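Pasting the structures here.
Read-outs throughout are calculated quantities, based only on the coordinates presented, and are distinct from any laboratory measurement. Bear in mind that the values here come from a model prediction, so they are computed numbers and not experimental data. Cβ atoms are built from the backbone, for glycine too; each structure is taken alone.
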Structure P
């Protein structure tokens, strides 16, 4: 029997405080009306799903520093991190995600697949052709105004 259960109204405050929360940042990089999305490696959690590139914020790290570091580590690119565009929270079975997406400008490339399986530049109306993790789906819905 699971230690915590999510009821119809979501997690209770007591249950939520005992769960692990992970702060994650993503980059919304736009070029010629298309957004950069990346595919998670086959060995990662949520394998082969698509997402805005980014990753976890480490203790003591700002969102902006984490995002610049993650994009450099994952794809070998340099970005200028701008304003926060989207903020969503999502409860997965084992943990909670606090997910912030920032507008970014690609400063130096090219994109390499260091820790991503693939990448695509897609128009907003094409995003529904790709499978995203639930937290990313929420951010895309906000992006599209749904």
Structure Q
């Protein structure tokens, strides 16, 4: 089976740092998937992680450890530079702009890579690109090529 690409959004990056299911899925399927994220998704995760952890009463050391873990994800989830998805900006905004124009980079990245999005954000649903949630994304990794195109 050939590797398939999937774009992850900032929420999935945060879950990869703080959760257990997302890291398990990343590890289990790294051999058959190419995980991509627009570079700005890493920036967004860097911005939100300290706030989330501070609200949970975590120490400065724990916050620093989480940020370091986020940086190691760049070995598994490829940060995509803006120049790669910028040509798809207008198409992405036309599809998602009314719901959440700040998410255009994730959609543009998926359009550029011609692949689905792994997200928990319902704003991507109905944007013309297949979307997978953490609950169902394993199907993306394990279904046959024919089954994948039906998703």
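See the values below:
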{"item": "Answer label among P, Q for the case where mean count of other Cβ atoms within 10 Å over residues 67-74, calculated from the coordinates, equals 19.6", "result": "P"}
{"item": "Entry that produces 1.03 once Cα Rg over 2.2 N^0.38 Å is calculated, selected from P, Q", "result": "Q"}
{"item": "Cα extents along the principal axes in Å, for residues 19-82 alone from the coordinates reads 40, 28, 20; which among P, Q", "result": "P"}
{"item": "At a computed -6000 (helix-only ellipticity at 222 nm (-39500 (n - 2.57) for each DSSP H run of 4 or more, over all residues; to 500)), which of P, Q", "result": "P"}
